[in-house]
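Asker: Have a look at these structures, which come just after this line.
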Structure I
Amino acid sequence: MNGYRLLTTEEIQMLESQSCAAEDWTRVVVAEGFSAGYVRNVRFSGDVRLGVFRKDFAMPGGMRKHSGIYNATLHNVVVGDDCCIENVKNYIANYEIGHDSFIENVDIILTDGVSTFGNGVEVAVLNETGGREVMIFDRLTAQTAYVMALYRHMPEMVAALRSVIGRYVENVASAVGRIGAHVTIVDAGYIKNVKVGDYAKIEGASRLKNGTINSNVHAPVHIGVNVIGDDFIISSGSNVEDGVTFSRCFVGQACRLGHNYSATDSLFFGNCQGENGEACAIFAGPFTVTHHKSTLLIAGMFSFMNAGSGSNQSNHMYKLGPIHQGIMERGAKTASDSYILWPAKVGAFSLVMGRHVSHQDTSDLPFSYLIEQQNTSFIMPGANLKSVGTIRDAKKWPRRDARQDPDRLDQINYNLLSPYTIHKMLKGVKILKRLQKVSGVNSDAYTYQSGKIRSSSLKNGLRYYGMAIDKFLGNSLITKIMNSQFSSIEQLREALVPEVRFGEGDWVDIAGMIAPKDAVAALLDDVCSGVLADVEAINARFAEIHANYYEYEWKWAYKVLENEYDVDLATVSAEKLMEIVSRWKSSVVGLDNLIYEDARKEFSLSVMTSFGADGDEEERMEDFMQVRGSFFEANPFVTSVKDHIRVKSELGDRVLEILRNL
């Protein structure tokens, strides 16, 4: 019996004397070293396997409990070594329980029939009425979910992908659930058809039904008090606690849901946070954050997004039902009390303030402000490029990646400037120049996408976009030069030639992963043809594309450099390269100076208004300094901007010297 033996007559007698009973004692087997003294008031039904009980559990407050089974009913259960199971009100049925797990004060834990434990659940994301369903499973990535939901124009690929996932779901189906090793389940209510990974903690959950908790030793999962969850997957390192209610949801790695948050038909990927508010049919890409009670996210796609208090959207514009959807591209934010009537599309790293009902598409004007004034949407192109908040966000996201699991599922690119955003800026420049040409340079305002662009905003947008384009292209060129070996201009020209297949043309943001559109298309073709026939192969291909980002980026930049600066890099002179580097240096310093001046506003006297409540101006400034830690020049962010100007200036000078000596 694979290391198990039948109970001896003496052990059966001892167990019965300790108020234990079994339908058939021959179906209860135990490991060598089993001690009947640690099994009391237990009813056994079906086939039961028991491990040894040797260790104590240290409880909060200094109390210790010895492993064993007390006051419980077990039906078709395997209990690993050194577990403690105590006070099960109803029963545990059809489960394998790993070693060193602690289960106490629970109502019922059962697997009923063959279950897939949440794998294969259809989530009606973005469109509540259906049409963009994502099949969730415990190896789902943001990238796979994105193409399944958004690439419905490729029905054969979607069908092939669903078939691949379907085979995976069939393989995880079982009539026996699993609770892993070192798991804690205490004060829980109803747990049915839930697979629990190692080191998970379930404390006070009210109901968990049809789900998988992908906890492990590197990234434990915590499920807290009064949580109610149906049809779900929770990935490693996530916390779901404090009254969260969710149904048909995928919770990605290192997510945080709490404070009575509610969600239905929604996907949350790496490092998302949801508190107090509500989500319905949303695709929350990495780092989507919402903290406020009055905030509703509905039928939208987001990533690197922070929702202000009272943010709201509507997806029910006509009488055909809630069929409308919206997209806020990466880094877009909503201010307090903002409202967007779907359908709409907001450009990357844009700020939305006020109410917007005209269905704008500002995707080709990234880094903009979208502000409502007197029922009119005003667009300020590129204004966020000089914002302290934008730069602060770009720096904080990598630091706030809380994923501890070495097997990171989502591929996340944190770059603020990339072929994805720069390509949009290039299109934005053409749009703004065309508006100038059509309406005249001297117009006070220009109409675009049912919104208005003031003349001053348009001119500033052209300036900001120009600086950002020069900065990015110069960054790519300088990085390539500094990473190459050469001693002549001829050798440098050869070193500059890209060596990868993909990169030219359009780029896409696949839910946090920035990639060439043709590389993604090749992946999807391989899914459709059966070359990529399992979920791990698909995940690996996405990871490979992500790992090659900088090679692909240079392929794109090489072509754009030639077009934008009217140069042939195969015959380029050192003088022309020096000109490009000088433009880069000027743009980097110029943008940093704009950010520097924006930061200065945070230290103005008006910002100090609420400081030094009972004092004069001198005390107000001292109070401000004590709370904020420093004045302007000594502020860590300000010093980092000054350091960035110095470092980049020195780098530019060094590259210019290298080119000068060729």
Structure II
Amino acid sequence: MKKNLLIYAAAAMTAVSATAAVTTVVPKKAMKQETLRHGFTKKMRDLNLKSSRLHARAMTRDGQLQMDWGYCENPFQAFQLDTYTVNQAIMVSEADAEAFAGASVNAILVGTPANPELMDEEEYDYLNDIESVTVWLAYDLDGEHFAEATGKFNEIAFTWSSVALETPYIIEKGKPFYAGVTYELNVVEEDGEEYTPDFGFVTDYGYPEVPNTNLVYTTVTGVDGEGDYTYADKAEWRDLADLCGNACIRLNLTGDNLPTNMVTFDDVYVPTFVAPTETLQALMYVKNLGADVIDKVNVCLEYGDGMKQIVETPILNYDYDWSLIPTPMAYNEYGVIIVDFDAPIKEGYADYTITLPYLNGGAANNIDAAFEGTVLSLASGYHKNNVVEEATGTWCGNCPMGYAGMQWLAKNCEEDAIGIAMHYADPMDVLEEGHAYAPFEPNILGYPSAFFNRNWNQDVYPTPEDLEYQLETVADVPALAEIKATLASVSEDNKTIKLDADIEFSIADETGNYAVAYTVVEDGVGPYRQTNYFSGEDPGTAYGFENEGKYVSLIFDDVARNCSHPTPIEASLPEAITPGVTYHFSTEIVLSDVKNLNNYRVVPMVLNKKFGYVENACVAKSPTYDYSAIKSLQADNTKKASIIGGKGVITISGNTDNVRIYTSAGRYVGKAAGFHTPVAPGFYIVTRGNESAKVIVR
């Protein structure tokens, strides 16, 4: 399925043995379909926790600059493929060969594989029992190796093992080449069958910024919508970095002209809101791309109005007590920068740009490295209802996580958050071309994802824990506008309604930046069949979906409908905004695709047209909204059934054909068993056709 990028593909792949030239396929028994990951995660304090990283070494060798260059971060994960021979390579591109012309390749560093059956209990490190490794250089992956050397792996897994070349290779200007590694996994026999315990194809935790950073000789061509690899009939060298990460291969380089004074941003954390009297604190994780050691930087913040501040600060890192201390940063290492800047003078939104113009007192060689953002400065404001729009689909096997997250949001955050489910390519679709949310579909890179207040640059994996964390980060952020709204029916069939909204601002604005929009949201939609990749997982790991089958029948709440107008409505607010003045907006809405007129809500929003943000929102319920009450279910004009919850039973009077019962969480219980269906105490949803009722059983 299109853009299902959040699937962790963990199927076996097929590769073959390769030396100087690969010509034959050697099929082996299928191996474990899983990924082994290092115990550390991508946190700055973890990446630099080892004592050898607390004080950066001088990167020189025989008076020359030195660096261990590569595309990858540190070894983080390893894969088992359908082969007992590991063959990986990276391409040193024409541009890289141009930049490093004249430098010597002295050694090749390789990520050390892991055997999960071997563990250093004291250090809690995986161990490696593969000894021999061969590294090589070639101009053609299917041709002869013009340089080759054999060495030994380290005993500790997920570390760097270095193999020196007998004769250093001098990089020729603009002439690309490949650097690769080949080694054999251990093979053991158990119950008459062969297998390897080793996880041999080692990669980092990132994804490629350039092509050809994890070349593997394999039949694998990609991944399907179920998370399984797809195969070709013929094996060849293919780049698997998009699936598995960059290969952990680096080149030890020395030379007089290696790049220096180059630091780039890895992550930047700047608050989205600041009071005019407070300081704006920026937390930056940076990475050294040059061969020289960096110990101090000058950080420049410039607001859109021209106000500029430059602060000199040391490079920091975490020690064993989790304290930040000054720590020089060598090539490919990370550092932490914390800087306090003055808040914008004027209230409202302010654009800013952060750069690192000076390193170690000298001009940076990559001054174009910059981070751009926007901060809201407000002295006072209104309570904010955060709009959380979730991208989901019934085809998406990971989307039960979002289902659980949105249920948690509705139950626990009614005063602070409004959930809206944007379905894609299923019966509730609003994202495909021609539908209400289609303009926003290009912003969605994976399913499920959630976006707070339409900040499309920051998607959240919508588990309850991640949603709760994100809400905590915006809990104290006020809104610059307030909106209140009511609904009224204006047609006999209740299909046409009138939305009346009042909007007030806390700041002045004369740029015409603001407009009203609205989304119609329906609850109790379904049931529909939801794909569930979590079936059979460990108990307690998937909010109950681990106990369900590969497909589960669910009833969906928070479903955005195509009668919505989620984009700015022209002339809905005046060009010039005066603080404290109430602006009225009114419109009629035809509920063309709402199935149950008792179970819908309208979410009117104040939009910032410049940034696309939702400034504030509220909820206006259907004039007949009564989702928690006992309702009559009606499939047509002749067959009726009324539903009543009693003590230990659900009583159904009238026709019970095709009446189905679900828990309040949407889990399918079963069909109605006649007029009296015994069930455990709790809340239930009972459906027939497009109608539904929620009942209480005591």
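Asker: Using the calculated result 0.8 for distance in nm of label points 7 Å out along Cα→Cβ at positions 337 and 369, pick out the matching structure from I, II.
Answerer: Of the options listed, only II reproduces it.
Asker: Now for a different question. Given a computed value of -10500 for helix-only ellipticity at 222 nm (-39500 (n - 2.57) for each DSSP H run of 4 or more, over all residues; to 500), which structure among I, II does it belong to?
Answerer: I
Asker: Given structures I, II, which gives the highest value for distance in nm of label points 7 Å out along Cα→Cβ at positions 113 and 585?
Answerer: Going through I, II one by one, distance in nm of label points 7 Å out along Cα→Cβ at positions 113 and 585 peaks for structure I.
Asker: Of the structures I, II, report the one carrying the highest value of Cα Rg over 2.2 N^0.38 Å, for residues 233-376 alone.
Answerer: When Cα Rg over 2.2 N^0.38 Å, for residues 233-376 alone is computed for each of I, II, structure II gives the biggest number.
Asker: Given that Kirkwood radius over Cα pairs in Å, derived from a single structure, equals 29.0, which label among I, II identifies that structure?
Answerer: Among I, II, the structure yielding 29.0 for Kirkwood radius over Cα pairs in Å is II.
Laboratory data are not the source of any read-out in this text; all were calculated from the coordinates shown. Here the structure is a predicted model, which is why all the values come from computation and not from measurement. Cβ atoms are built from the backbone, for glycine too; each structure is taken alone.
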